[in-house]
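Following this line, the structures themselves.
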Structure 1
């Protein structure tokens, strides 16, 4: 892990953390400036990064009373995988910047939480190592310019045990991330991309990744991927109802409503705001997940009320990993599970699979939590 020096008086205890914001503060303290900038950055003025969180602030819960059960059921499914709670790990790159065990530590925490780990093409631990960690693994695919290498990567992932392929469709080229430009990331010794050629330049990271991406991957390629890969395909980065419908028509089992955490095109709609139209258009023909802006268990509940089957969590997982390794990621899941269970109890819901749409109203609140 790339860390700043800590004093002997540092008594941080991961088990005492009560909210995800405290993990972010800890991560910023222990990570190098370059790693922190890479994890937290968004495109341009980062309006979309902020919009993803503010979209939850505009929704208010309307609790039912005298309807609380002694027990609530947080379990659900995602493309056939059983989840102990409707929160999965979103694909994020370079976990070894946060912890020496990288994505393997994250996967072990996901397994302990009973949820899915989505592994990035730009991971620092191999799909074979991560699948061996015991979690249900989905493999996130960036289409590469070398089409043969893309096919080999899909075959490698499914052979290792990946249960789904998550095609990221919103990054034909890299967005303009000014934090990354002003504080450029260079991979430290011993950290490399596990699924890319060893000869790849790890000094000029952004330029090198840009050179790997295939900007011409299209709908016909998606159809071939769905028909040939042998496992379900989810399409991530969908923000329009018509694109969601076309993805399902091309064979996708699911779509993930996402704007890449605000890291691609600044000024796009918040992911949560795009969710209802996608859910309405698909009408059950494919599963719908949400990625972007989730920071509380109440956020998870809001996403479910708007029709998401589950949410994916990106930056907070990295905060937990930096703050406390595997235990830190476990703490992220523990916090959200506790908050979601409390939110269910206090809104009169007994199951995450039976969250009614009329649980929500628009709120005038726009201030941060």
Structure 2
């Protein structure tokens, strides 16, 4: 029996390309400027991540009215995607299904520098698979043969473990994980079937694979939902301690999350919300405390102000015993030799429904 920690997810939200995604919405625009024109935003937003758009008038050399002035626009990437685009009262396509249209006002429609801000928002975009929030998830627009999820790492990366968490697959699903040096899938260099498990799937590759591109193929034609859904996805490597936790020196249990209130008469009212698994494991006389410290340090980001969750597989021979957990301290004992002892206290990350 050996436990494993999967904490260094190599996927970021910008790496995804999916065969389909349930579309989101485009917000109304907020204006900053003195021209009289307005814009109307529209479209079925299908971006991989939520984006903030900027539309800015860049020239009125040809006139200050709709159809004369030009604009530039950005989707928040740090530079403008296009400039010198003629304003129009008919819908103008930007990207990701987003359109804008200008409406004339009273007086000069535009002044150079007039700006509009708006967002493309998708509660089911592919980026939700790596936000570590179990209340969000990716959802396809339909069932396809197959549905595909492509990850482009930019450079070749070594992979030996894969997790799908909070999915809606049926027991009849066919899952295939593929890897390739190029984005061409007629005959990928690596291909391996992934076994189904309800709710969450932990999969260790038969051998480590190093490729720039990895792709998941999903065929689930009998899924009555009419789409595939994934809450979290992990692709990376695992950390297996050199010595497992000590049996009899730790525990796994469940706590009830209850809100308690008392009336002025001392009568207590309780509202039960959820059960949460909790883990308390002692690792005694270990020589790889530096690896535990590396893992713990990797979870926190001072600049972002966050501490990430990780996947904990209690026994690599029992894949169902994998949970998304939070580890918020790493105490360990000191001694004169190189051995250390530590106790890991972890709490399960929950979802609202």
helix-only ellipticity at 222 nm (-39500 (n - 2.57) for each DSSP H run of 4 or more, over all residues; to 500), calculated, reads -1000; among 1, 2 the input was structure 2
Relative contact order in percent (Cα under 8 Å, 6 or more apart) gets 19 when computed on, of labels 1, 2, structure 2
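Quick one: distance in nm of label points 7 Å out along Cα→Cβ at positions 274 and 290 came out at 1.4 when computed from one of 1, 2, so which one is it?
Corresponding structure: 1.
With FRET efficiency 1/(1 + (r/R0)^6) of positions 42 and 74 (r between Cβ atoms, R0 = 25 Å, to 0.05) coming out at 0.85, pick the structure among 1, 2 it was computed from.
Derived from the structure labelled 2.
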When 1, 2 are compared on Kirkwood radius over Cα pairs in Å, the highest value belongs to 2
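Every number in this text was worked out from the coordinates using simple rules, so none of it is lab data. This is a predicted model, so every value here is computed, not measured. Cβ atoms are built from the backbone, for glycine too; each structure is taken alone.
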